[in-house]
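Enquirer: Multiple structures are listed underneath, in structure tokens.
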Structure P
Amino acid sequence: MAIALGLALLSLSIWLVLLLGWGGFWLCDQRLELGTDCSEDSTSQDSMSESRLPSVCAVVPARNEADVLPVSLRSLLVQNYPGNFQIVLVDDHSADGTAQVAKETAEASGKAHLLHLISAEPLPAGWSGKLWAMDQGVQKAQTFSPDYILLTDADIEHDTANLNRLVSKAVKQDLDLVSVMVRLRCESFWEKLLIPAFVFFFMKLYPFRWVNNPARKMAGAAGGCILIRQSALDRIGGLQTIRRALIDDCTLAQRVKGTGNREQETADTEARDGATGRIWLGLSDLTQSLRPYPNLKTIWNMVARTAYTQLNYSPLLLLGTLAGMGLVYLVPPIGLVGGILTGQWAIALISLTTYLLMTLAYFPTVRFYRCPPGFALCLPAIAFLYTLMTLDSAIRHWRGKGGAWKGRVYP
């Protein structure tokens with residue numbers, strides 16, 4: 001009973017730290033659209049000549065995305081950004097007519113002049129497929145001499161003013177990188193049960209307030225939508241410096257923030273190349289992913305693909321994660337039930353308090369995704385499923401099947 005009481009108290013202490021001292025990750029208050037009057041941004045930009053506005057080129061890696069491009073690509077083509085804007089779509093050896101659909105979508109939108117289609121070269125050793133396609137897109141984009149490059153997935157439907165907001169935030173706050181975790185699809189039962197938790201765990205791993213604080217080393221990004229300053233990309237040596245990364249978004253953010261901080265050590269260097277290292281990561285309520293996760297298997301595969309990568313393929317970190325997930329998420333409900341059944345009311349009361357704190361922390365994310373409030377009570381069961389996914393991710397890696405995505409398996 002002493003051990004059970006100790007575990008219950010430890011779990012309660014962890015949740016108090018998470019709620020009060022972990023960057024307010026659970027509040028969902030770092031949002032691109034929050035407090036932004038898009039009409040004001042548009043007005044201020046319209047008052048400037050187009051030549052003075054930053055030029056932007058979007059790079060879209062696309063592998064077998066013909067089914068979503070009529071929506072996602074069109075959303076890029078109709079952006080209301082008044083500055084110079086170009087789009088480079090890289091057809092990454094698609095077998096479904098991705099390039100033709102992209103061309104037809106641009107023509108139907110009357111914006112064919114904005115779209116530049118290129119075919120990816122064969123994938124060389126040492127590169128992930130997505131990064132290889134992105135790198136070729138970036139090289140093409142650089143022929144337009146853009147001030148910023150928008151790295152975005154082919155399954156993202158952008159709000160009409162999304163680029164406006166991204167550029168406005170980057171310019172006003174002098175940011176090298178602006179990234180948003182777009183609203184993931186949340187329609188099926190399994191999506192409502194598991195997708196908000198995926199975002200919750202991501203925010204806990206990379207507290208957005210800490211990411212956005214230049215004084216902290218914490219860095220993170222969401223790969224579906226990243227606006228990066230061209231000079232910052234040059235400063236880190238381009239995408240080739242992260243070519244082996246499966247979690248490419250956060251690796252990119254770490255490079256940008258880290259090299260920026262080193263550049264700032266000397267004021268003359270910063271003045272010379274404009275290095276800041278400042279980045280921003282938040283949620284978007286209006287730009288959304290079209291990628292469906294209709295059942296448990298699809299979500300399971302999405303998580304298992306990179307969960308062990310996040311742990312640096314370390315068996316010790318895996319064991320620590322499994323133990324930590326059990327302590328943080330499973331001890332409270334087990335302690336509550338066990339305490340009631342055995343009459344250990346102190347354990348039951350502590351566990352109930354911890355369970356309520358856990359539910360309180362998860363509720364803003366559930367509300368953000370407009371799911372029934374009752375799903376906030378399911379976090380222990382959800383965490384148990386994610387723990388199994390993490391374990392499966394390690395098993396897949398040990399079997400040489402880790403990182404599988406769109407027909408490719410990476411060692």
Structure Q
Amino acid sequence: MKTQVTGSRPDGAPEFPLDSIDIISPDHYQKNGYPHAEWTYLRKHHPVFYVERPRVDPFWAITKAADLKEISCQPRLWLNGPRLAVFVLDEGADGLPPELPLRHLLNMDPPQHGEFRSILSQYFTPRSIRALEPDVANITAQLLDDVMDREECDFVTEISSKVPVAVIAEMLGVPRKDWPTIFRWTNEIIGGGDPEFQRGKDANETFAQARMEMFQYFTDLVEESRKHPGRSVTSVISNAKVNGEPLPALELLSYLLLLVVAGNETTRNATSGGLLALIENPEQFRRLKSDPTLIKTAVEEIVRWTSPVIQFARTAASDTVVRGQKIRAGESVCLFYPSASRDEDVFDEPFKFDVGRNPNPHLSFGIGEHFCLGANLARLELSVIFAQLAKRLDHAELAGPVERLRSSFVGGIKHMPIRYKLKPA
């Protein structure tokens with residue numbers, strides 16, 4: 001017989017039983033957003049918490065920043081490969097989700113991870129990324145110009161989703177006519193469990209179809225890049241070698257897929273969530289508009305506040321202990337990044353949105369060897385976008401309900417209608 005343990009929510013809502021606490025259901029995330037009340041309680045009382053739920057492989061929930069850092073910085077003890085993240089099996093689906101037919105940085109362990117990461121590491125340094133600033137600024141300005149004479153728009157579909165997909169597509173050498181297709185594939189790969197993006201009977205079928213189409217598309221691009229090498233990221237990866245050998249087809253195509261998806265989804269959702277935070281905290285928006293020097297700290301606060309990647313999993317290579325709790329070899333932990341970025345032991349007033357917060361040691365880009373390869377690019381894009389919004393956006397308010405993605409992996413906003421007034425560039 002299970003013991004019913006209950007805890008009071010920080011928001012004063014009724015108590016809840018821990019044996020049914022919901023921190024992983026995609027339906028919960030779509031309906032309610034991030035479960036910050038539950039994470040707050042777990043951080044205080046059960047920071048290493050065993051979760052057994054229907055249609056989910058059991059896992060240990062890690063909610064404290066210190067534990068997340070410790071696990072992330074021991075890649076030989078805590079493996080990426082066996083389990084990328086915690087996923088919930090859709091109702092009616094047969095069996096557990098199959099292993100994803102991908103081999104990329106997110107599910108590689110040492111030494112292979114370092115060998116593959118080094119292929120592009122020089123292209124994502126702060127110095128290399130700064131060269132993209134004029135292009136990002138032009139793309140952003142044009143998108144704002146396109147909606148300047150209107151009073152309402154869907155900020156996600158018309159602004160925040162278009163900047164990162166344009167930037168990463170340019171870097172990859174994808175022709176402009178194919179950008180909408182690239183954008184559709186990213187929605188289907190990340191949001192295949194959402195009815196709006198689903199093709200086929202379930203998320204797995206949607207993912208498989210999008211993956212196959214994207215692989216076919218990039219196979220042609222890779223072939224062209226090998227015949228006529230250029231400066232695009234696709235050409236660099238296509239002609240790269242690891243241990244003296246060209247990249248195998250699965251690893252090469254998986255690398256490109258990861259760049260497309262990660263280069264689009266995280267920045268898009270940080271942008272959408274960032275504007276939502278500024279609308280909900282108008283005093284902070286006024287502060288940012290009156291002091292442009294706050295852009296850098298504002299971007300870090302937006303990334304902390306939104307934490308677009310919700311979780312990744314790690315699997316113990318041997319028996320170990322986390323915060324006094326024994327975890328056996330083969331058991332998985334789930335690292336909840338938004339919880340770590342609200343940790344009371346790290347942040348003063350963690351539930352206050354503060355565009356001037358400094359220091360801001362958030363973990364939303366990860367930490368350790370799997371620290372986000374594209375973090376510098378994301379920071380540049382967000383800096384440009386919010387600098388232009390601070391200059392040009394006189395006023396903004398919600399013009400309808402915010403629709404969230406049905407996902408417990410990426411915290412996405414699908415639609416955010418706003419009413420606004422924009423100034424010319």
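Enquirer: Once relative contact order in percent (Cα under 8 Å, 6 or more apart) is calculated for all of P, Q, which comes out largest? Mind showing how you got there, number by number?
Expert: Values: P: 20; Q: 25.
Once relative contact order in percent (Cα under 8 Å, 6 or more apart) is tallied for P, Q, the winner is Q.
Enquirer: Given a value of -13000 for helix-only ellipticity at 222 nm (-39500 (n - 2.57) for each DSSP H run of 4 or more, over all residues; to 500), calculated from one of P, Q, which structure does it belong to?
Expert: The correct label is Q.
Enquirer: A value of 1.1 was computed for distance in nm of label points 7 Å out along Cα→Cβ at positions 346 and 362; which of P, Q is the source structure?
Expert: Source structure for this number: Q.
Enquirer: Among the shown structures P, Q, from which was the value 0.15 of FRET efficiency 1/(1 + (r/R0)^6) of positions 58 and 322 (r between Cβ atoms, R0 = 30 Å, to 0.05) calculated?
Expert: Checking each candidate, the match is P.
None of the figures in this text is laboratory data; all of them are computed from the coordinates on show. Everything quoted here is computed from the prediction, not taken from an experiment. Cβ atoms are built from the backbone, for glycine too; each structure is taken alone.
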